[in-house]
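Student: Take a look at the structures below.
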Structure P
Amino acid sequence: MKRAFTQIIVAAFALVFLSTCGERETLLSIAAGPSGGSWHPIGGVVGNVINKYVPGIRVNVESTEGGVQNVRLLGTHQADIGLSIAATALNGYQGDLPYKQSFPNIRTLIATFQLGYLQMVVLENSDLRSVEDIKGQRVVLGPPGHGAIPRQREVYQEMGISFEDFTPIYLPFRDSLQSLGDRRVDASVLYMAPPAPSLLEFAVTNKFRMLPVSEEHRKKVIEKYPYYLSETIARDVYGLSEDVPTLATSSVILVREEISEELVYQITKAILEHVDEVQAIHPSMQAFNSEMAVLGPVVPFHKGAERYFKEVGLLE
């Protein structure tokens, strides 16, 4: 009897609670990225902005392996919003490698939110002097499934280097740098927007350099793959002795086509009308603005995002 009475009381409280909540919340998931990178906190702040400014929505931010997995999660309806490298998103949309099928339901929410840089880290006393020197070395390419892995394959091929020419290793970013500090690997790649949180932590107890990409090979890569950009990591970002010329690609926020036009419109509006909150989360986001949001989409915009961008004059 006592147990039954308790259950009745609990049920009554639940009914009172639900009656004050109005309409049931819509749950959305954001496939962000691995811890130790910039995407996870960026996904977090995007989720916070949506939670604050889009009524009736609750967003969960998920840790993932990175851009390759995020595209697959959206394409198979296991996530609603996801971060990826633009070129990886295009691979998924078209069904090109590393994917075995196409995901025609992925759409662009934000075309460019930051640039991801090829950052190849070595210890200060390493004999390696450029990215072209990795033949025969032990190189951590990033976490398994990270979107940067197929991008690195493209870059190295234009240098005459295949993955068979060195020992590729796949580890989360912090584990990768710990292995570098312990001298169990020769180089560690962080393909992300600088400054990488895990590398800033590493810098507290380790001295390191970054390997540049030669001008010759930057030109070759860009000629074959126009979505690459020739960029420079300024020396003061990590306290290096010199600037580091390298390659970069744009990063995109994707959304499933099946999400309603009105909801995606409201999400886009919330992000673009609170750019200052997005900019504050990570130094790489300080340059983000509304013009970047429509810069160079590689897959079609979602109708809801397109509607907002047209409404404010960012698209015709």
Structure Q
Amino acid sequence: MFAAYRKHFQEAIPQVPGGKYAHFVVLRKTDSYAVFKTDGELNVARVQAGLKNANRVTRPIIFKRKQTTPERLVGRELLRHYGIYEVIQQEHNLECKYNEAPCGVCPDCVIYGYAIGDSGSEKSKVYIDTAYALTPYEVSHQTFTLNAPYEDGTMTRGTTTTNRFSEQDHVIPEVYFPSVVTLRDPTSNTFLYVLNNLLRTKRYGAQTTRTGQVHNEIVAVVFADGEIFSNLRLTQKMYDLLADVDPPYPHEVVREKSEKAVEELMKDELVIHKLVMGDVLNELMKEAYTQLNQEETFKKWLQQLVDESLNYAERVGVLGGKKEKGK
């Protein structure tokens, strides 16, 4: 699997950092109204508009955990669906509960990390940071007045009309949040697991049963021996390149400018790297889809991933011994 990129993958998940990184450059586009908030109001940040454009603008943002949590839960749902947690419990007497009692041996725990107080921890191999909207807050949001009708569909109880109203600020559809998702020391299996989670996750933010549809589009993959540019720099570079275009931006234009931004930003990065983009990226994605679209190949790959995670857990002492604190 991914034979053309074999040298960029580890043969097994290493116990110490090995200087191999796979960076997924993602365009997160809202496909419906979305709510990215912490305490009532939308999360925003006041930052420079572009790398060249020094004006300050307010941008809606998606904090890192509001990106990784939905993606992790999608991955965990698949592990549960295909009976992985059941097997782990039967064979190793370990139960895995997200943010409560991690097992420490499943692909989610091994790849995304966990912390269980004095009992030990695993540092995440997935690096992600706050994502910034490409467009300023003024053209990226809309406030709605919401009501809560009674069962008969009206706002009236008896002869009294109630005032069960509230207001909520939403990010509007077709707002882009450029994001770099980094996987440290990938194997071909862990690479595909993170990619699959990115492609499958469709809802982010609050009220996800009613809003929050987001489409994740991979515009580039960068294999490197170190970290690369931040989400903010990517957003600012794209903003500069779109200076002559008025929002809402056509999707093909955003895609084109995102690729150009990646190319230009990588020229300033002091890392040895391989940039996978355009037709070459399409070939990589086709190879990924052949593993993910067919049930038999999917199950075979998933079992390989689980075996890899269990092997790692055994080597670091989670299976068959007590893991040292903070190791």
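Student: Mean count of other Cβ atoms within 10 Å over residues 262-269 computed as 14.5: which structure among P, Q?
Tutor: Q
Student: Which of P, Q yields -0.46, -1.13 for log10 I(q)/I(0) by the Debye sum over Cα atoms at q = 0.11, 0.21 Å⁻¹, for residues 30-141 alone, as computed?
Tutor: P
Student: When you work out relative contact order in percent (Cα under 8 Å, 6 or more apart) for each of the structures P, Q, which one comes out largest?
Tutor: Of structures P, Q, the maximum of relative contact order in percent (Cα under 8 Å, 6 or more apart) occurs in Q.
Student: Another question, if that's okay. So FRET efficiency 1/(1 + (r/R0)^6) of positions 54 and 278 (r between Cβ atoms, R0 = 25 Å, to 0.05), computed for just one structure, reads 0.95; which one of P, Q is that?
Tutor: P
Values quoted throughout were computed directly from the atomic coordinates according to the rules given, and no laboratory measurement underlies them. Just so it is clear, the structure is predicted and the values come from calculations on it, not from any experiment. Cβ atoms are built from the backbone, for glycine too; each structure is taken alone.
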